[in-house]
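Please treat every number below as a calculation from the coordinates, not as lab data. None of the values given here were measured: they were computed from a predicted structure.
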Structure I
Amino acid sequence: MLISQSKRQTNIIEYLLYMYQIEDIIRSFQFNLTSIDTAIVQKYDQSDEVRKKMKFWYADLIDKIKRQHIERTGHLKELRASIIQLQELHDQLLMVYFDKKYIDLYDDVKPALKELTVKAVGQDLINQVDVAVHGLYGLLMLRLKQKEVGTETQNAMDKITAFLAHLAAKFKMMEAGKLELPKVQGN
């Protein structure tokens, strides 16, 4: 709860990756709040009041996952809405803001996104940003499982990381009302 709030305010991509991991943790505990409380919440060096809020947060997430029928796979509606917002910003950075650095990063990452899209056939990915975030989440899971990551995969993920980092920074600027249109339009 505390971590998710901080990540949401500072970096939307880190927030999404964190929340995907929380969803998977909840699933791994088979939605058992008592087990989550014992194994996770009570381990935090926080006041009883904070731990009580954390337990409530997990209970709320469990309820949302069940109500949204994503017990086996999928992501919460608010996370999917964030992905859609990011895709809209992605499109605007390319076609309205003409963000040169972003365009270059996107051009560099296109082959990796195309390859990930092919590998993700059958998954419920809704746009290119979703593909990129899921690719990064897959890398995170490989690292957590201490699996070896090939050089080619690591190079592709480095490009995706740079691409998403720039997008996250622009998203933060947009939310703060500091994203301005260029003085000269390129169209």
Structure II
Amino acid sequence: MPLPTIHHIAVGSTNPVKLAAVRAVLVRLSDTVTVDGVTVPSGVPDQPMGDAQTIEGATNRARAARDARQADLGVGIEGGVVDGPDGMRTCAWAVIVTADGAAHVGGSLSMPLPDAVAALVRDGVELGHAIDRLVGTENIKHGAGAVGILTEGLVTRQQAYEVILAYALAPVLGEAMYRRHQP
């Protein structure tokens, strides 16, 4: 399905994995869309804790990117962790902000984290850095990510982000369906 009147998309990050995920999804929808990464603040800690804080960071990035580039759509993708009674898990959320300011949320990726990783995160270490420390990688969040390491490559960080981005795009792509079935 084509993206009507959408030509320029600004992503609130210059992380190559996030940009590649956005490009991979949008090239399937239009070969004329340009994707532009821009460094913007998330407004949340480097390691967001909880779904709400992670969604807030993605939303802030999407709005700031769209505004900075005057793009048709702004995209924010944020990864976080949720600490619960059964241990710590990952979460990831994508937000699409349209020119009229509407924000559409898609996610979450949930995977249990090993106790050693969770302990480092609880001590203030960002998830990607915790993985780097434990497995001897460097800057894993710009590559396979925790998901790639913990799933032995079955799911890459880019693939995971592609799914949540598609979820966030649903109200944009199926606008008529969402509008038609509102109470």
Structure III
Amino acid sequence: MLSLMSTPVVVDAELAAFLESQPVFFVATAPASLDGRINCSPKGNDASLRVTGNDRLAFVDYTGSGAETTAHLRENGRITLMFASFSERPQIIRIYGIGTVHEVNTHGFAELAHHFQNLHGARSIIEVEISEARKSCGFGVPTANSLDTRTKMRDWLDAKGDEGLSSYRTRHNRVSIDGLPAFGPA
């Protein structure tokens, strides 16, 4: 697999398979200001993460209630992703890197779109240049027999439609809770 101190980071086939097979992962970002809020968001569903190179991955950022990850990445680029196995084989992987936001209808989005099957409701694809990957035991993480996919988000995205989602992003995703620019004019 990967060593704790691998430099440069190389995502091999085994690690890529682990990352892409996790039904849920967590994304953490923070503003540069110590007064700003640190954000940690669960992500998953629809095979929304893909390893795109030996030191890169990307995930779909669907329209949602906040835009903290995008705002923080636009400000400073720092991102951490955590993957925890809920299967019998315990393992935690943390990915550290620099993230780039590729909004819908941009060249970067178009370049990455072929990696994903379902982009309806996406507001961007976030690409991460991996600077470090660390693994830990995961012995304290419980096992779960089933992590079923919820349909509520997909149903909400479908019901809103393209115009409704654009309007929603304009009203709710312009700035972060700390007032940092996210999508569209601040």
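Some values worked out for this structure:
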{"read-out": "For helix-only ellipticity at 222 nm (-39500 (n - 2.57) for each DSSP H run of 4 or more, over all residues; to 500) computed as -12500, the structure of I, II, III it came from", "value": "II"}
{"read-out": "Per Rg/Rh (Cα atoms, Kirkwood Rh), for residues 51-122 alone, the highest-valued of structures I, II, III", "value": "I"}
